[in-house]
Structure 1
Amino acid sequence: MSNFWTKLQKPIYALAPMAGVTDSAWRQICKQFGADVVYSEMASAAALVYNPEKTLEMLYFKKGERPFVVQIFGADPDHFKIAAALITKKIKPDGLDINFGCPVKKIQKQGAGAVLMNKPELAREIIKSVIDSTNLPVSIKVRSRVDRVDVLKFLAKVSDLDVKAVMIHGRTLAQGFGGPVDWEIIKKARDYFGGLVIANGGVNSAKDARELLAKTRADGVGIARGALGNPWIFSEIKQNKNRPKEAGMISKIVLKHARLAKTMKREAGIIEMRKHLCWYAQGLPGARKLRAELVKVKDFNDIKEALKILLKK
């Protein structure tokens with residue numbers, strides 16, 4: 001088994017997984033701006049067992065996205081076993097990641113995501129089933145705390161398993177995606193885990209990334225919402241230089257992203273681009289008027305017409 005994690009230069013800057021967001025087009029854009037590793041959207045282990053075609057299509061990626069990690073969620077070890085083997089054979093990514101951090105209610109109701117931290121024995125069985133079903137490096141994504149179980153207790157329960165990396169979202173399940181990040185517990189994770197530690201949460205700028213690294217002494221940083229409408233955050237961090245949000249630059253990036261989205265998903269890709277377009281528009285002069293046009297786009301020409309509003313500012 002080749003472990004790509006050991007070949008990455010530290011600190012590692014990763015595009016963290018986001019459901020409905022981190023598709024191939026977006027991953028390609030972030031890679032072009034310097035993301036060291038990119039994650040897929042969450043893939044349902046159950047869907048890969050019972051109706052795999054649509055999920056496998058979602059996991060399609062381009063060579064330029066490597067190293068590329070597929071993240072799986074679910075609650076049944078047998079489902080994970082089948083899903084891991086299928087992804088390894090059909091998709092051939094660089095790694096597999098197991099989601100123990102998603103706070104979304106509908107995922108919790110399935111007994112999946114962050115609530116699995118409350119069931120360390122089941123979580124352990126899931127991890128083992130994935131490791132036994134693939135020759136790819138396995139990683140996990142967790143929260144700082146879920147009810148009475150914190151990440152240190154959780155990692156202690158699985159520390160003997162061959163997990164290569166852990167991405168720790170420094171917020172509790174109760175916090176969701178807001179509030180202060182517990183950098184101290186991420187820092188302590190090294191005493192409970194032998195693999196790479198990636199700190200996650202609250203990174204919206206290069207300054208945030210540097211501070212989180214300094215406080216946690218992690219091997220890298222996972223960036224999620226901080227990259228929305230701001231994929232150049234990766235190059236800003238690496239170059240230690242802020243890049244002003246300028247209309248001409250935004251227009252070029254949007255068109256490149258839209259072309260990729262259309263190539264990957266045809267017109268459906270343009271519809272899915274609407275949310276990205278609104279994120280790109282944030283903070284620009286006349287953003288409200290621009291967003292009103294962007295949420296209505298149906299094809300590539302609509303995007304070009306909407307961008308004329310931006311370029312006239």
Structure 2
Amino acid sequence: MDALGGFGASFDPRAAGYKDPILVAATDGVGTKLKLAFDTEDYGSIGIDLVAMCVNDLVVQGAEPLFFLDYFATGGLQPDVAAAVIEGVSRGCQIAGCALIGGETAEMPGLYAKGEFDLAGFSVGAMERGTGLPDPENPVTDGDVVIGLASSGVHSNGYSLVRKIIEKSGASLAGAAPFDATQTLGAALLTPTRIYVESCLAAVKNGGVRALAHITGGGLLENIPRVLPEGLGVQLDGSNWKAAPVFAWLQDQGGVNEMEMARTFNCGIGMVAILRPNAAETVLENLTKAGEQVYRIGHVVADSGSHVHIENLQAALGGH
């Protein structure tokens with residue numbers, strides 16, 4: 001890898017141990033979660049979110065994140081704020097096991113409100129040719145087991161609705177979280193997105209994983225079908241997992257119905273894995289040993305519309 005400071009950076013995947021690598025790229029941002037960072041002036045974890053949103057999208061394709069670049073745009077640079085953000089990006093890259101090889105800081109007076117900025121991230125990963133997910137030679141089939149890896153909270157999607165709910169509730173970001181008196185509401189809602197790279201790559205390598213789905217914008221209802229072959233859906237049972245209490249509070253304060261919760265938020269499941277039935281217990285055990293909270297949440301079913309059917313979602317969400 002070239003040193004920082006030039007006009008660009010290069011990376012040799014063969015030097016990283018790949019013999020016949022296929023490169024996979026992803027880009028993303030943090031969305032309106034940034035508004036909470038502005039309101040609380042807490043910038044320490046937003047960089048982790050930025051990395052997570054990109055590298056989790058790589059791992060679902062079976063790719064190991066190799067390197068990351070960030071884009072930080074602001075009307076007027078505040079060095080302490082920028083330093084806190086980039087420190088978070090660096091921590092996220094450490095968790096994901098990838099290199100932070102560069103980025104861009106752009107000052108654009110008049111384009112952003114005072115004290116505000118925008119972030120974008122870009123990550124490239126690699127996999128050996130023929131090892132990607134979903135595997136066309138080993139496709140998802142009717143009867144496969146669906147497991148969920150617990151999220152750390154709301155992650156980085158649905159924050160336009162979150163902010164409206166905060167306004168409606170009259171809750172203070174600086175006050176104790178109504179669902180967790182040990183931290184402020186602002187800190188609870190800024191909990192960074194969990195990075196699933198290490199545990200999921202190990203699970204894929206050990207075999208039995210047919211597909212992975214990162215639960216981002218669109219929630220459970222719209223992300224799982226992205227990895228399903230035509231003619232298949234999934235049946236999930238909310239009584240098989242427990243979401244963090246923040247979701248019950250959001251639902252109660254916002255008057256959000258179950259299906260809208262499932263379409264907007266991760267509802268406690270940040271990553272979904274579809275497994276061969278005969279490998280399910282081994283994969284569950286290995287993911288648990290890797291530090292994940294794992295739930296057996298459902299199974300694949302025949303469905304011409306590739307729908308996600310969820311029963312007992314309220315049991316997972318709590319409240320009501």
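What follows is calculated from the coordinates using simple rules that are stated; it is not laboratory data. None of the values given here were measured: they were computed from a predicted structure. Cβ atoms are built from the backbone, for glycine too; each structure is taken alone.
Given that helix-only ellipticity at 222 nm (-39500 (n - 2.57) for each DSSP H run of 4 or more, over all residues; to 500), derived from a single structure, equals -9000, which label among 1, 2 identifies that structure? The value was obtained from structure 2.
Have a look at 1, 2 and say which one yields 12.9 for mean count of other Cβ atoms within 10 Å over residues 77-84, as calculated. Only structure 2 yields this read-out.
Compute percent of Cα pairs over 14 Å apart, for residues 181-252 alone for each of 1, 2 and report the one that scores greatest. Largest value of percent of Cα pairs over 14 Å apart, for residues 181-252 alone: 2. A value of 22 was computed for relative contact order in percent (Cα under 8 Å, 6 or more apart); which of 1, 2 is the source structure? Derived from 2, not from the others. Between structures 1, 2, the calculation of FRET efficiency 1/(1 + (r/R0)^6) of positions 45 and 141 (r between Cβ atoms, R0 = 30 Å, to 0.05) yields its largest number for 1. State the single structure among 1, 2 that was used to calculate mean count of other Cβ atoms within 10 Å over residues 13-20, giving 21.5. Checking each candidate, the match is 1.
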